[in-house]
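So, here come the structures, one by one.
Just so it is clear, none of the values below were taken in a lab; they were calculated from the coordinates. The model shown is predicted, which means the values in this text are computed figures rather than measured ones. Cβ atoms are built from the backbone, for glycine too; each structure is taken alone.
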Structure P
Amino acid sequence: MKDEHVILAVDFDGTICTISYPEVGRERDGAKEFINKMYDEGYAIIINTCRTDGGEYPAASMAKNFLEVRGIKYHAFNENLEHITELYGCDTRKISADVYIDDKCLFELPTWNEKYEMIKLKYPNPFDKNSKEYVNK
């Protein structure tokens, strides 16, 4: 991935699947199709979750297994892309992304189709984050 790519950080629990921590919940309708479509179109996908393998449960491994079994594509899991790490000299604790998709947002989570339309409107070219046609108001 190059630094021109538009980066999408997608939350796991509550966004890709229903919340059932420490277990993995049921896949939310449309999650796989949306994520794989954005991946295939050239957007960089980072799975962004509070899950770790520390403590009593291998929660991060369970999430990774869920994604693998269901064929959900991504570029990174709880880590920044290489060019971001190089830019800051380390892998910062915060995931650096252009768009954050998370069920904890201020308003109700839009449908996957609405998310797709919003991202395509703001970032029509996944390979050039500076080609924004959408103007923030």
Structure Q
Amino acid sequence: MNKAQITAQPLYYIFIIIVVALVLLFGFNMIRNLLETQEKSTFIQFKTDIESAIDNVYNANPGTKLTYLFLVPKDTSEVCFEKVSEGTRVRADSIYSQSFLNEKLTHNKANPYCVRVVNKKINVIMENKIIDSKSIVELS
């Protein structure tokens, strides 16, 4: 071996170490972003599911009572339903969620009415009621 080959070998090892470190760094970053996107999509699915359930009960016969199980983001500990003048605001204590309003939903509990999350899921009973000659979905 000549002298140039001996001095070039450590440069190859340093280059390989740098490439492996960059691949690991970008890989972990992409995995973290993927998990965050998954939780955001879980919230969007929760919002879609709860609005679909409200519409389903709203369009049913008065007195219809249905039980629903909703999946929520993993960092959620409770989901609250707060009565406001326009309807009911649904909010979760998750960094991935935003509150949203539904004018067909109400409840007869303390305001805000909060439901505890168990195993990333909440269990809610919705009933179609006629209040002041108006059809409404009530949480019970």
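Below is a table of values for the structure above.
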| quantity | calculated |
| --- | --- |
| When distance in nm of label points 7 Å out along Cα→Cβ at positions 19 and 91 is computed for each of P, Q, the largest belongs to | Q |
| For helix-only ellipticity at 222 nm (-39500 (n - 2.57) for each DSSP H run of 4 or more, over all residues; to 500) computed as -15000, the structure of P, Q it came from | Q |
| At a computed 1.8 (distance in nm of label points 7 Å out along Cα→Cβ at positions 99 and 115), which of P, Q | Q |
| Comparison of P, Q - label where relative contact order in percent (Cα under 8 Å, 6 or more apart) is highest | P |
| Of the structures P, Q, the one that 2.32 was derived from, the read-out being Cα Rg over 2.2 N^0.38 Å, for residues 11-66 alone | Q |
| Computed 13.8 for mean count of other Cβ atoms within 10 Å over residues 35-42 - originating structure among P, Q | Q |
